[in-house]
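I've put the structures underneath this note.
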Structure I
Amino acid sequence: MPTTAVAYRATIGLLWALVLWHSWECRGLFVDGSAFLVQIARREWFFDFYGPRLYAMVLGQFPAIVALFLGVTDLHLLAQILSLGLLALPTAFYHVALTRVRDEPVLLAAVIAVIGTVFMTTSFFIVGEYNTAFAVVIAVTARLVTAERLTAADGAFLLAAGLVSVRTYEVMIYCGPLVALMIAWRLYDAPRRPWWPTTLHVMAALLFLAGMVVAADSIIHPFSQEHLSKTASTVLNAWQNVQFDLTLLAALVIVIWAIARPAALATPRPYLVAGIFLVLLVLSPLLALTDTLVRPHAKSQYTARSVAGLVVATVAVLMWLYKSRLGERIAAFRELRAPMAARRLLAFSLLMVVAVVPSDAFLTLEWRHYLDTVRSIVRQQSGVIAYEDTPLAKPPLEMLVEPWILPSQSLALRSKRGDGIIAPPRDFDSWQPFPPDEPYPLGPYVWRD
């Protein structure tokens, strides 16, 4: 079984290796990301169209804007840099969380489990600001539950995280007050309250409450009522995300076992049973060889974000309870304080992360093939290209198509102004950024191989 040092270093190394690979493969262009890149090149500035998520947007786009100001006009390089910014932002917060709990096996296991269950299974849509919101909650929780006293360094981090959270994502409608409550608990439980660290903690709590207010207002007065309704209708579609389902089922086996028979956490049995779901997860890319739609699917990751938010909040509460005085009264937590039980939990959480890698690699390679196909199509033809006449209309590539984004993807991947633009399907009648026959002029910005 791995030590805390091995688990910590392995997770950190894997996370950043995936960030670099995913950036190289331009995963940030998935769906909305292509529109972001086009708008950034067109405006030569941030694409900051939605106030309630403004801060996460700006931070993720910042590296691409810096590159643009330095004179980069290669959309391929800008796409890689944009992907890097979008991926590195939540990964940095998870890195902070891992570093803070690296010496406590149970808390380290909890953070690694969130990375495997939530981040790695819902972040293909990395342009989604929820990725940053989830990471912020876990990072703040990790610092709060491991703080032995109030410090200015912790207060400054909480203040910065709170500022980001004011305008990050609607999940702050319940995560904001949860984090504020944990900060209040830390203030109440502190042996001493120096005025400056205390002031920083109080200000941070107020910022998280402000994030709750902004999130609530964005739901009461949505940017688009149609988008809000569509989002609400997809909540129950989380089951379509096979990666999320299998990791969550594995975690639930351990949770249920911990409630029913806490002493078993020191034995291999619960982990062997839960491991069945991890084996299925490792083998899940083989489902692509069948005709079924039940398989790792990039677009299904987006549908699991609402349930994933509840998972993040639940883990934050469990971490908080484990380190509180109440934790001594909970049988499962008492068992996990024993070294053997803690190390088994840590080993299993690390296996959860590793088990997601094959399906993640499968989806990343599928995305590479998709981008190569779109690039080939737009460069071999000119004018408006009918979607139905392209390989994108056939499986398996059709499962990566989002109709409204096709013109933006085409524009981003053109090597010269006269290259083609793929039109949405003929029966598509919803909003799109621009008509396929009137693409935005991007000046010197083109995709260079």
Structure II
Amino acid sequence: MSDLTRRDFMRRSSMAVATSALAGGTRAFAANATEAVSPNEKLVVGAIGVGGMGRGNLSAFLHNADVDCAVICDVDDGQLAEAARLVQGRRDRTPDMEKDFRRVIERDDIDVVIVSTPDHWHALPSIYACQAGKDVFCEKPLGASIDEGRAMVEAVRDNNRVAQMGTQWRSGDHYRDGVALVHSGKLGKIRLVRAWAYLDWVGGIGNPEDCDPPEGVDYDMWLGPAPLRPFNPNRFHFNFRWFWDYAGGLMTDWGVHLLNVCQWAMGPEMPKRVSSTGGRYMLDDNTETPDTQVALYEFEDYSLVFEQQMLGGLGPNGRPHGMLFCGSEGTVIIDDRGWEFIPEPKKEDLEPQKAPAGADSRPPHIRNFLDCVKTREQPVMDFDTSHFVSTIAHLGNLAFRTGAEVHWDAETERVVNNDAADALVAYPYRAPWTLPYSRRQG
């Protein structure tokens, strides 16, 4: 991949989006930020997890004039200091700072909780916030396990809350238009869907020794319900996602974005069976999740193939990530550049079509959530939809980790043919933490 193409892709990666938001965001953001808003219309947020993506989310929220931030929370003093400077620059005052997320949730002046923690900390803050009468914006995937995602759905329902997952493509104009084309029937019978993420910016991170946590970090709180492990720099901050204790690798990171659009286009249907293959073929470091993985999902009338690999590569359209819907009349490809319809050569009456990408999808995604907080309507990526999409990603990992097919009972949320995979639907929590609404713990 050329340096120019690589830089273009990096700008569209999740970390680059966060950096862009911190740097000033889009014109739409700036316009919202300057509007006069009555104090009665203000929404006060508390931000839990203010690292790279957390500050990106917080910055995006603060570009809306009807949002204020009263408190930020992180286990790392360094991250707190950076986020405090962000709020100071946007609202001309320093927010309160906490290292225990429960001190945020118990406050009476908070309307919305933003959860941008590592994956293994998505569930409890979101559930406690719902129980305390707060609405929730949570990063993807919905939980670090299927059981956590189900518990989060039940918490939203039981407490009548508004909740949105941060898969912003659901609010992107060109993604919506590409999906509408799939829905139109113009492709004929769709029998194959492909999604791929070949990420050349994800490479080896070495093998550092275990050591003491950095000064100012509450490492026991960072671990929370996850197993007790010695501190290792590679298991912390951004790279946590490559360890099974905390996340699910690229499958639950980029995979959730891509699978979300696939299921949006094809309809809310759980796969009948799932298989997965791959391994660690390139990386020589202490991470655990695969650097190469292919998952095959069998649905009633079509098959879906998800492919991921670290250290580069290009998909069928010459792009490092995207989605392809293959029908009897033609094919639609959707990626970060836009969408394209390619008719079958024999269909001389059909014309090729294409459209470029629209504006950044993060501003309207957050605006949709804020509007729904006020109207009490359901946002475009409510927790029911989020759990559905996250579950499909998790099932790919369950098949990969057990080396066997997964047959999924969507009603009971159990794997019916693979005891080892079924055991991974939930994971035990480290004391004293417990998971409310869990179907599988206790």
- line: One of I, II was used to calculate helix-only ellipticity at 222 nm (-39500 (n - 2.57) for each DSSP H run of 4 or more, over all residues; to 500), yielding -10500; that structure is II
- request: Output the label of whichever structure in I, II has the greatest value of distance in nm of label points 7 Å out along Cα→Cβ at positions 301 and 341.
  value: I
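Looking at Kirkwood radius over Cα pairs in Å, point out which structure of I, II has the largest value.
Details: I: 22.9; II: 22.3.
If we compare Kirkwood radius over Cα pairs in Å over I, II, the biggest value is for I.
Match the computed value 0.8 of distance in nm of label points 7 Å out along Cα→Cβ at positions 45 and 69 to one of the structures I, II, and report its label.
Working: I: 1.3; II: 0.8.
Attributed to the structure labelled II.
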message: Going by mean count of other Cβ atoms within 10 Å over residues 93-100, which of structures I, II comes out largest?
response: I
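Here, each number is a calculation from the coordinates, and none is a lab measurement. Only a predicted model underlies this, so the values are computations on that prediction, with no experimental measurement involved. Cβ atoms are built from the backbone, for glycine too; each structure is taken alone.
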